Structure 1
Amino acid sequence: MAYLHGDMSERVARVAGAASMITILIVDPHTVVRHGLNDWFSDVPELEVVGLAANDHEAIDMCDRLRPDVVLMDLAIPVVNGIDAIARIHAEWPETAIIAFATTHDGEVVHAALAAGAMGYLLKDVTRESLISSVRSVLRGGLPLSPLVAAHLFTVTRSPRGVYETLSGREREILDLIARGDHNKEIARALGISDKTVRVHCSRLFLRLGVTDRTQAAVWAMRTLRPA
């Protein structure tokens, strides 16, 4: 476990003067990979790696202490697998964007990672430029995918039902409440989360559905989940 820039209070003080700073937690069981990725990000002014974790316990501890904007998560980490760790982090800190980082583009693994809450899926042959772009993109509501992964998802999920199967449990809950006619405050009360968290989920949900607002999302849900 490595906290790269001191404790939480130090990080808050430092980042206070740089509101656009994107903080990153790297989770990978291999020391050379963790430090190599850290080196990739080190000279990008608005990106800051705040921690390096080797397993799920360290990752969860660092998410709790540091609240990173982005987690880059290897799927082969100990003690549990990366998909379970993604689900835990997504449930506890939904405003943290998680990008799965893996060697496989197996369809079941990709779908499991996205359904657990990952907002991107990159293969480890990604270039430095693409990785940096993906970190920036995911915080703007993007869904960064390696080309092989994107091709698979297009084949499997081009039907609305296929898209629905890639949604996380929380995204499905919010979609159902939107279809029921609930507004953000009502959704927040129903799920016990903040308005801000609802807005984050909605923006990512709309992106996945290919819609631009809640009305279109409601129509999409009714056509897909309640066919006439």
Structure 2
Amino acid sequence: MLTDLELILDKPAGLPVDAARPGRPSVAGWLPLLRLGKRRDPQPAHRLDADTAGCLVLGRTKPALAALGAAFAGRTVTKRYWAVVRGGPAEDSGVVDLPIAKTSTAEAGWRMRPDPAGQPARSTWRVLARGPGTTLLELTPETGRTHQLRVHCAAAGWPILGDPLYGPRGEPGPLHLLARFVGVPGASATAPVPTALRPGFAAAGWAGHDEAADGVLTQRRFGGVPER
């Protein structure tokens, strides 16, 4: 989705936003090709986990990026995620209000964990569909902590399918988490369900109808990064 001020990409899973190390594909490496008539590279206004697919908002000018940063900081941006979780809540909707903090060990590296002394984190959820052993949820993060939705789902007892960090040990991918919708002042977009996630979504009761193919750049714009 393109306006004069914003660009909303459909980021593929497996592609980090920032360049983690030289030679590894990233959104940052494609920014010069995404100027699309502007004199400067667009810049991400927020972050998505490398393994999370879906809507990523970029500011196309410095004033636009500053305005987007203020909107994200002021929590005036609408973000909705879809996730397939193992098991699922008994209720049809609810809230997870659980502070989280970063932890790190030499053996396992870093991750986030529930911590009463951590940063406040709040997520709302509602059930979209249910299947045998899995549930499709719509998740809305009211705060923007790293790995917030993944930690909150795991702490609630229904980890996201394919989550290698917060799911069962040895959990195979891909991560069934999609940044489905984002709405910022002046623009909004809905990301389609990636091909690799469709079987898991269907098993959780998703009917398979997806009207979201329009309004975002497709994953194939990122040449050299296969759709997952």
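Bear in mind that the values in this text are calculations on the coordinates, not laboratory data. If you're wondering where the values come from, they're calculated on a predicted model, not measured in any experiment. Cβ atoms are built from the backbone, for glycine too; each structure is taken alone.
For FRET efficiency 1/(1 + (r/R0)^6) of positions 43 and 131 (r between Cβ atoms, R0 = 41 Å, to 0.05), the calculated result is 1.00, so let me know which of 1, 2 that is.
Working: 1: 1.00; 2: 0.55.
This figure was derived from 1.
Supply the structure label, taken from 1, 2, corresponding to helix-only ellipticity at 222 nm (-39500 (n - 2.57) for each DSSP H run of 4 or more, over all residues; to 500) with the calculated value -16500.
Working: 1: -16500; 2: -3500.
Going through each structure in turn, the value belongs to 1.
Tell me which of 1, 2 gives 0.97 when you compute Rg/Rh (Cα atoms, Kirkwood Rh), for residues 59-194 alone. Each step should come with its number before you reach the end.
Working: 1: 0.97; 2: 0.99.
Clearly, the read-out refers to 1.
Percent of Cα pairs over 16 Å apart, for residues 67-114 alone was computed and gave 70; which structure, 1, 2, did it come from? Walk me through the numbers on the way to the answer.
Values: 1: 33; 2: 70.
This figure was derived from 2.
Of the structures labelled 1, 2, one was used to calculate mean count of other Cβ atoms within 10 Å over residues 35-42, giving 15.2. Name it.
Working: 1: 15.2; 2: 12.6.
Here the read-out was taken from 1.
Quick check for you: by mean count of other Cβ atoms within 10 Å over residues 163-170, which of 1, 2 is greatest?
Working: 1: 17.6; 2: 15.1.
When mean count of other Cβ atoms within 10 Å over residues 163-170 is computed for each of 1, 2, structure 1 gives the biggest number.
When relative contact order in percent (Cα under 8 Å, 6 or more apart) is compared over structures 1, 2, which one is greatest? Please report the intermediate quantities before stating the final value.
Values: 1: 14; 2: 22.
Largest value of relative contact order in percent (Cα under 8 Å, 6 or more apart): 2.
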